[in-house]
Structure 1
Amino acid sequence: MTSEATPHTDTRSGGKTTGGEGPSWGALVIVMVGTFMTVLDYFIANVAIPAIQSDLQASAAQAQLVIVGYGVAFTAGLITGGRIGDLFGRRRMFALGLLLFAVASAACGLAPNAELLVVARVVQGAAASLMVPQVLGIIGTVYTGPSRAAAFNVYGMVVGLAGVFGQVIGGVLITVDIGGLDWRSIFLINVPVSLVALLFVFRTVPESRNADGTRLDLPGAVLVTAALALLVTALVEGREQGWPTWSWVSLLLAVVLSVTAVSHLRKREREGRGPLISLTLFRSRVFSIGLAATVTYFLAMGSFFFLLALYLQQGRGLSPLESGLLFLALGAGYFGSSLMSGRLAGRLGRSLVVSGPLTLAAGYVLTGLAVTLNGTDGNILWLVPSLLIAGMGMGMTTGPLTGLVLSGSAPEHAASSSGAVNTAQEGGAAIGVAIAGTVFFPALGGAALAADYPHAFTLSLIPLVVFCCAAAFMIRMIPAAADAD
């Protein structure tokens, strides 16, 4: 398989790439390494929390911040990171993000106390937010036609597999205890991988940018980043702490800042001063409806990992490694359907993407039935067929939907539109966890007995099935022509 040749053009031409030779698939391999690590670190730390608390004498609040600090910094910085890539070069910012991610990972692995670990995790999340938006921007400008569709499909497969295998990899690393490092190995392993990838970035990835003469919109960056940070923090920590007053105040402030940000972006665009993200992107029905479908789909996808881990570990008493191995069924379905999607996308087009969330909904329904019938003492392997089907639905949707959405954005806004899509993905997952938690924990009751977990888990799947069906409907509403407005 070979890539499409990319013309040798100056980086001042929006969306074009530099370099005399057409890009090879080596560029995709390198950016996928960065993608895999950043998504993996979103999930893998969950497995290590008990060991971190024991080793560093971390409080429950500090343990939560190890997870939330990374997630908030990651999600809140994606749009700004994308715009920085548009202005200063996507390859350059990907490389810088990769280097900072390696440094922050080393700081996490060597942290002598919980306070420094939390700070290092925030920096790690910020580095990820600089790196990840460039990935979709690079794919969108380096590859064209069938090569681009295949690249987006690979991206979706990597994102899903990193999420699915996060618990497995974390459980294995901690169980094997390489060099007596215990939980520290889940962070330190990023360092050599990042440095090796960094050696090949400038050899394999062409540079691209939208050097339109404007400067970074700092007020817009502050407004958008603050709004996203307040939103994600309130939803994740608010749900965890029982929705205290501060969480509602944060949500209100997030709304106020969002309205202010939109007003600021409109004014800056009218004046021709280069807003953080161009609102003209949302004039494309492909992009705007697709972005809404992305949020809705990730409401259903991200929260399922959260619910399944709770049911398996607390309801069935499985270890993190044992529950992670059951996640392999999801991964097998995801991997298989991702490979199949790459071959069928050209023939089925949007119909394939529509069927993905519906397949996922069917997997959720069958999983709920299997849990209800087996309770807390049935054979856990009865979950495998339904998890395979759910994984297939995820693989049929993630990559193809991403490619469909980005087909509605102009090349000169490749990284900033990618930042919006990444924010929709991560934000949707965070909101989905909050919604699932508001159903799951009240249904579980204060005693949180093992016998109550099957009912709470099954009940929590109902909104997820609704989200899947809503996402399929939205995807169906996307204009058939990729350039439709």
Structure 2
Amino acid sequence: MRISARTGAAAATAVAASLVLAGCGGGGAGATTATPAALDIATLTAAQSLDPKDAIGSALPYFQAVYDTLVKRTPEGAFTPMLATRWSYDTTRTRLDLTLREGVKFSDGAAFDAKAVKANLEHFQKGGGGAAKTLAALKNVDVEDATHLTLVLSAPDPALLFSLSDAAGLMASPAKLADGSLTTKPVGTGPYRLDPAKTAIGNKYVYERKDGYWGDKPPFKSLTISVFDNETAVVNGLKTGQIDSAVLQDAGQQSAVASDTRLKKADYTFDFQALLLFDRGGVHTPALAEPEVRQALNLAIDRKTMLEQLRQGRGELTDQVFGPETKAYDKSLDSAYAHDPAKARKLLAQGGYPDGFTLKLPRVTAIVNDALATSLTSDLKAIGVKVDWEALDGASAVQKIYRERAYSAMVMNIGQSPIDWVTTQDLVVPGTFNMFATSDKTVKSLLPRIRGGSEAQAADAARALNEHLVDEGWFVPFYRMRYQLVTGPDVKAQPQSGMAVPSVYNYAPARS
């Protein structure tokens, strides 16, 4: 199961629905065609709603099939026209002018225009979905005419174009936004239509190519996205040819396909695994208010052994939350904290806790398996910190972690965005993962420069923020996890910048 800061609180602890292999047909083992008519993708992420306001993270391909975005993001992360053909900022970067594509219609016949964009952005912003915060700076949408509008911001948002190429940019028929029907009956301008007769929401989604699509015709006549509850079944589907493509996260399952020469594999990193420290103000755990204590926790973790034993070495050690694609990234910070229990114990004493303390952590087994729990318990026990795990199921986890704010920290897998402000907004600005709104003078001075400075000023401030967060031990990262995009012989695919899974646009017949 993938857990990411880009999935929101509810999705972060949900358990994916199961699906048997029967019916997920890609033609059977060994089947090859010059131009396959169908694309079958396996995933562990379910989309319980297809309303764009609920789109987030690894569920985005479900939505991309039927909804176009205002801006398109290439596999490498560049922004290109889609429903918006041009855009430009004013000098304050608080007004973004958009020019829209003409002649586009939703699948219900409604015209795509500036009023539809305004309705969609307001629907997304006010809809309460996990990604709604990405439009937090949107103050107003001024419609000039059918093809021109301006997004007015309360403050600069360096991640706005990224958001408009992501969940916030998905466009649905305005006539359907208010009646709730989009949850199961999506209506967009996209290249596919959902086939309700073949679809079981939460388990299997079948899309058929739409006639008259305004853009390039998708290479596959049909697209099926099937939800599994374990990667063993996914691997079986890949090996037998029932599945055309999937992203494997588990190191053991990556090993299971290593010798299969029929399958193509592409390694990449997106998520990092970490102990997220929420309680830097000491609300529940006073010890965490001391920087020496947070630094001690970082020194206590034997990251190298964890990576070797838990992920068979498949990943990259890191002590920073900013990813390699960001301007804030500093390679030297990947090794800022060497494993040093003796030094950690000294720092605990300096911070006022020579006898250690107890750290109560939530445990959802889909996130923290036995091996990970044992490793963390052992490493922290060695410096005098007792871990008290409290077992939670998916429903109770959402309530206790995010609503009651009952814990001082949590083990999570977090997506590393290529955009500095996305990471900053997710982890540093008060919100879901800074739930106690802790900050300090340095952070407060740097945030406005990252958000509203020139490109050079923002980059310098982001690097300074990253260094400060590592020095102060705001988080306890372990490693970036190596994922593997696996495809059968008839399909080729590319990983997607800013996503844990490929966009639907990144697949093509192998012989094309």
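Here are some notes:
- Which entry (1, 2) yields the derived value -7000 for helix-only ellipticity at 222 nm (-39500 (n - 2.57) for each DSSP H run of 4 or more, over all residues; to 500): 2
- Structure from which 1.7 was derived, distance in nm of label points 7 Å out along Cα→Cβ at positions 46 and 246, options 1, 2: 2
- Each of 1, 2 could give Kirkwood radius over Cα pairs in Å, for residues 134-189 alone, but the derived value 13.0 comes from 2.
- Which of 1, 2 yields 4, 19, 29, 26, 16, 6, 1, 0 [P(r) over Cα pairs in 10 Å bins from 0, in percent, calculated]: 2
- If mean count of other Cβ atoms within 10 Å over residues 78-85 is computed and equals 17.0, the structure in 1, 2: 2
Read-outs: derived from the displayed coordinates by stated rules, not from any lab. Keep in mind it's a predicted model, so treat the numbers as computed, not measured. Cβ atoms are built from the backbone, for glycine too; each structure is taken alone.
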